[in-house]
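Enquirer: Some structures to go through are shown next.
Read-outs throughout are calculated quantities, based only on the coordinates presented, and are distinct from any laboratory measurement. Model, not experiment: these values are computed from the prediction. Cβ atoms are built from the backbone, for glycine too; each structure is taken alone.
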Structure I
């Protein structure tokens with residue numbers, strides 16, 4: 001428990017006397033009814049069993065930020081870092097800014113931001129390990145780093161940069177609302193340290209003395225509709241029409257009438273020619289996700305095609321040939337195993353992968369893990385049933401033998417459907433508009449169809465004595481590519497209509513990664529045309545036909561890899577603005593390239609895990 005000093009200044013104490021019944025979103029400020037059994041329990045801070053006598057202990061608290069007063073001194077950051085003993089590359093609270101105009105009419109707006117302990121915490125719902133808890137005490141959203149296994153999904157879904165993924169420890173941590181200070185009647189450390197009286201804290205919707213506004217929006221702050229954050233703002237000075245970010249994010253904020261400021265692409269940061277940027281494209285931190293999604297979707301697609309063929313055409317087509325099944329299932333299991341191992345090694349704590357099942361009731365990540373795990377187990381069972389089944393038919397009744405043959409297939413089909421559905425669902429993130437579109441589904445399903453058919457036909461072609469029905473495979477491949485192409489066209493149209501991060505991502509795609517983008521599109525169009533011709537007239541025989549098939553297969557694979565790499569590298573989250581050096585991805589990349597990242601005081605880690 002935090003120990004109060006005898007000379008604690010008056011401004012460090014909580015000040016709430018009267019409170020409202022509900023916040024502006026209709027949520028009750030009282031977190032548990034009076035007399036509820038949840039009341040009167042200790043939070044067990046540092047093992048201390050004491051219970052605060054704060055009368056507002058079971059009411060939702062939040063921060064109040066007066067932007068007029070913030071001078072950008074970073075005292076709040078320093079106090080937070082000192083209290084929580086965070087390393088230099090981690091900051092639970094950070095100060096960024098947006099700016100407008102030019103000399104002599106230059107305006108700068110500083111924004112201090114930490115976790116907003118939201119009414120609808122998307123980090124809690126997304127975390128697969130259940131490391132997050134929304135407490136009745138003060139409405140604090142607390143996170144336990146010891147439970148976290150370092151997947152970083154909470155950092156994806158949060159619009160406010162609150163969860164901090166530490167690649168050294170392999171875990172996430174964040175602002176804990178200084179609940180130990182609240183228990184003894186003191187405000188959080190960052191609030192008490194604020195020099196300009198810009199930060200305050202209390203029961204939500206209460207306006208501090210000397211303040212008159214309680215807005216939920218400010219230039220640079222993402223829409224509060226995503227999470228209903230518990231922070232309120234005052235900004236009384238007259239603002240210019242456009243604010244830009246000093247960091248590398250190609251986003252600016254434009255006055256939008258009654259809606260306040262809305263985000264828009266910042267063309268000034270992306271006015272150069274098309275570039276290749278292959279190193280940035282193919283060496284991103286998300287390469288493990290590229291491998292996992294492509295490999296898993298390919299195996300799921302291949303197995304579903306096998307299963308459908310065996311069910312609807314059991315009279316001897318090559319997909320249903322029993323001699324082919326064991327080696328095919330072995331190949332599929334091996335490919336899926338590589339994808340799973342690659343993704344698991346991407347975790348901050350790979351040996352704690354089993355915790356990914358903890359939050360299956362809320363997290364799409366947990367549900368994806370459950371679906372893919374079921375698929376993998378049933379796939380192996382299906383292969384074993386095909387391999388060992390014929391040797392034990394004389395020991396089983398006909399009904400039992402039929403059941404043992406069908407059950408693993410049904411289990412694998414269920415796992416594939418569940419796994420693929422939640423693989424799509426987990427990317428539909430409001431804080432990442434470029435992903436939050438049905439094109440994610442068309443891309444993933446299209447990849448499953450195309451890569452599944454490609455994997456299946458390649459395995460069959462290498463299986464001696466097998467004749468591939470080229471036209472049938474070409475039609476399946478064509479269907480998958482057309483689905484993906486239609487999704488990409490409509491996605492591009494919809495993103496350009498947006499005013500914010502989605503449109504900015506499209507601008508990045510056309511400039512910073514312009515040549516890979518055109519190459520992917522050209523390959524996709526060429527593959528569709530080539531497959532259409534093959535579906536109509538087939539392939540020539542001999543070496544010529546084999547060469548065309550090999551070249552087309554490589555073209556499809558290259559298109560898939562480029563497309564998936566662009567999917568990850570282009571996304572621009574609706575995050576809080578940073579500064580020129582601090583919380584600036586452009587500066588972080590520069591620091592790693594020049595060696596500045598080796599200096600701990602820079603606050604940037606060198607490239608690592």
Structure II
């Protein structure tokens with residue numbers, strides 16, 4: 001990746017200020033989603049490009065707080081959560097100022113600053129006059145040219161299971177973020193993890209030699225809460241952000257990205273482990289153009305600690321365009337490639353179609369094209385979708401329709417309905433995903449759409465269709481109830497066959513050229529139900545209760561499987577841990 005940095009400073013800067021990232025998967029994203037739907041006509045960010053930055057979040061929260069739209073008590077609590085969680089952007093005299101849309105033109109007015117100042121909350125008395133000066137932060141430093149936030153991370157969950165023994169997860173870590181001169185931002189997080197997971201997760205590890213969301217794995221040799229077994233692993237992430245100009249941001253980090261508005265993504269998701277990336281964000285007029293250049297790991301995380309793993313690379317770009325304030329569309333393109341000790345410099349050009357370069361190189365690489373769209377309407381509803389094109393021949397689909405293996409296509413359609421039937425904070429989401437066999441795979445398996453043997457898009461890989469239903473309800477201010485139901489029909493391999501579901505296998509080993517259809521091979525139905533109750537004791541401090549049930553019914557009885565558990569624990573400054581396969 002050392003080759004990736006220098007060329008970007010040679011690009012003429014003709015074109016958005018940025019700040020630290022808002023961690024993926026946290027409750028803030030649902031809050032922002034429902035507030036944007038309720039707003040209808042004023043969205044200051046392009047929601048398909050995640051993560052958001054904290055300055056964007058405060059800008060939008062300020063916009064919602066001053067809008068004429070009628071907000072419920074629950075909405076005001078949501079805004080207060082956003083202000084508390086991102087208080088380095090509340091316009092205090094010694095802090096960076098918010099209102100990013102105006103940053104290129106002028107500083108905020110005195111009225112705007114005073115309104116933001118009022119949102120900055122302090123605890124009546126800091127612990128030992130140092131710790132928790134504000135509700136959200138364990139340690140906080142505010143200086144005219146420097147701000148810093150330090151917070152602990154804890155997640156302890158223990159489960160009782162009728163099918164698996166000794167299920168638990170134990171996570172402890174630290175999160176640190178800060179900024180200098182309103183131009184440079186940094187964020188680092190490290191989490192020590194131990195956990196024992198249900199059998200279906202162990203089956204995934206056995207097949208892929210990788211634990212979802214993890215890199216290097218060790219067998220856990222210690223006992224926690226009287227429980228042992230499972231895996232021991234570290235998760236770390238880091239980020240440096242630079243404001244190149246008021247409308248151009250440069251990010252160099254080790255982490256994840258997500259493209260889309262759904263529960264899943266068919267273009268780029270946060271399922272796989274963290275990876276090294278260099279990202280450019282160009283935000284001007286109604287456009288947000290994003291480039292990602294990433295270094296990926298070619299193999300698994302189960303190995304000796306001194307072994308150097310081979311690398312591969314990804315170059316991707318996404319252009320989001322606001323046709324109207326409530327209607328957005330996006331175009332996506334990525335290429336996965338592997339070279340011996342070399343990055344393919346032609347892919348560094350951020351304003352060209354990678355397919356043309358790939359063909360010019362002799363067509364050795366794996367190109368994925370995509371479309372996404374989102375429409376908010378009636379201040380209650382959202383429709384969204386994605387189309388992923390790995391390969392596609394028009395005649396084979398609409399004329400011949402012979403089930404050609406090379407028609408590698410994925411489709412997502414989804415909808416959201418907030419405040420269902422007028423009930424405040426009762427929200428519903430339904431989503432359909434379908435991916436044809438052999439999508440995301442490649443001729444040699446090396447350039448598959450994967451990292452650490454984990455899918456970069458949908459966790460199920462390919463050769464499946466899926467329905468996802470999610471309901472969320474907050475009956476009282478501190479209690480969040482969430483239920484999810486997932487039904488998937490998948491096609492699996494047996495022995496040495498390749499029916500197109502495992503994206504790590506070379507598609508040259510396919511079973512047939514024609515008559516390919518979704519869920520071919522050994523068909524199986526997967527039904528997953530999860531119920532989560534979270535009670536917030538303090539800001540980002542939760543008591544959790546979980547019930548989980550997963551059943552797989554296969555055409556081969558030996559592949560049938562059932563997992564269920566019930567339990568809970570405490571969670572501080574970290575999102576819920578889920579492996580929905």
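Enquirer: Between I, II, which one scores greatest on Rg/Rh (Cα atoms, Kirkwood Rh), for residues 138-249 alone?
Expert: Numbers: I: 0.99; II: 1.14.
Between I, II, the highest calculated value is found for II.
Enquirer: Taking 0.95 as the value of Cα Rg over 2.2 N^0.38 Å derived from one of the structures shown (I, II), identify that structure. Display every interim value, and only then the final one.
Expert: Values: I: 1.11; II: 0.95.
Structure of origin is II.
Enquirer: Additional query: As an exercise: helix-only ellipticity at 222 nm (-39500 (n - 2.57) for each DSSP H run of 4 or more, over all residues; to 500), calculated from one structure in I, II, equals -3500. Which structure is it?
Expert: Numbers: I: -14000; II: -3500.
Of the options listed, only II reproduces it.
Enquirer: Can you tell which of I, II yields 23.4 when mean count of other Cβ atoms within 10 Å over residues 154-161 is derived from it?
Expert: Working: I: 23.4; II: 18.1.
Matching structure: I.
Enquirer: As an exercise: distance in nm of label points 7 Å out along Cα→Cβ at positions 146 and 282, calculated from one structure in I, II, equals 4.4. Which structure is it?
Expert: Answer for the origin of the read-out: I.
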